[in-house]
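Structures are listed in the sections that come next.
No value in this document is a laboratory result; all are computed from the given coordinates. Only a predicted model underlies this, so the values are computations on that prediction, with no experimental measurement involved. Cβ atoms are built from the backbone, for glycine too; each structure is taken alone.
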Structure P
Amino acid sequence: MYYNLLKYSDEDSAKKEFLQFRQFVIQTNDAHIFAASRFKLEKNKPNISYADALGYGMAKPEGAKFLTGDIAFRKLDNVEFVK
């Protein structure tokens with residue numbers, strides 16, 4: 001997230017925006033890692049990054065939708081697809 005903020009604004013603005021989202025950070029635990037790895041293997045899609053698989057695997061147990069613009073996730077449940 002910080003990378004994209006920095007790409008489109010100056011460093012001070014990017015840091016300010018980033019820090020506003022810190023309250024929404026979810027700590028990764030073993031169950032998230034297990035779910036992400038299982039998801040990536042079961043979907044067998046090389047174009048799904050591990051980071052996206054982890055985000056998807058973390059979202060549902062935390063009561064959140066996975067927000068993405070990656071077309072590989074378009075028809076999956078618990079996904080909010082935006083472009």
Structure Q
Amino acid sequence: MNSRCRSCGAEIKWIKMTSGKMMPVNVRQIRYNPASQSDEDALVLVTEDGRIEKGHFNPSACRIGYTSHFASCPAAASHRKR
């Protein structure tokens with residue numbers, strides 16, 4: 001389900017995480033190759049089935065993920081729970 005961020009107006013997609021909570025992600029799909037969890041240069045991505053993975057961008061890769069909207073929203077701090 002797509003909607004708009006109420007702070008910055010960007011289009012976002014909601015993904016149900018494995019914890020059951022919903023996470024807003026940017027709608028642009030990122031194709032990636034998996035990376036080890038210790039790889040500090042890798043992107044942190046959310047998969048369609050709600051898992052968090054690390055990976056390196058590769059336009060010809062088969063895996064698809066999304067970046068958390070919290071990472072790019074200029075008003076992300078205002079949405080965090082205190």
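From which structure (P, Q) was log10 I(q)/I(0) by the Debye sum over Cα atoms at q = 0.18, 0.27, 0.32 Å⁻¹, for residues 10-49 alone calculated, if the value obtained is -0.61, -1.02, -1.10? Attributed to the structure labelled Q. Taking relative contact order in percent (Cα under 8 Å, 6 or more apart) as the measure, the highest value among P, Q is held by Q. If helix-only ellipticity at 222 nm (-39500 (n - 2.57) for each DSSP H run of 4 or more, over all residues; to 500) comes out at -14500 when worked out from the coordinates, which of P, Q was used? The value was obtained from structure P.
With distance in nm of label points 7 Å out along Cα→Cβ at positions 2 and 58 computed over the structures P, Q, the top value is the one for Q, the highest of the group.
Identify the structure, out of P, Q, from whose coordinates distance in nm of label points 7 Å out along Cα→Cβ at positions 18 and 66 was calculated to give 2.5. Of the structures listed, the value fits P.
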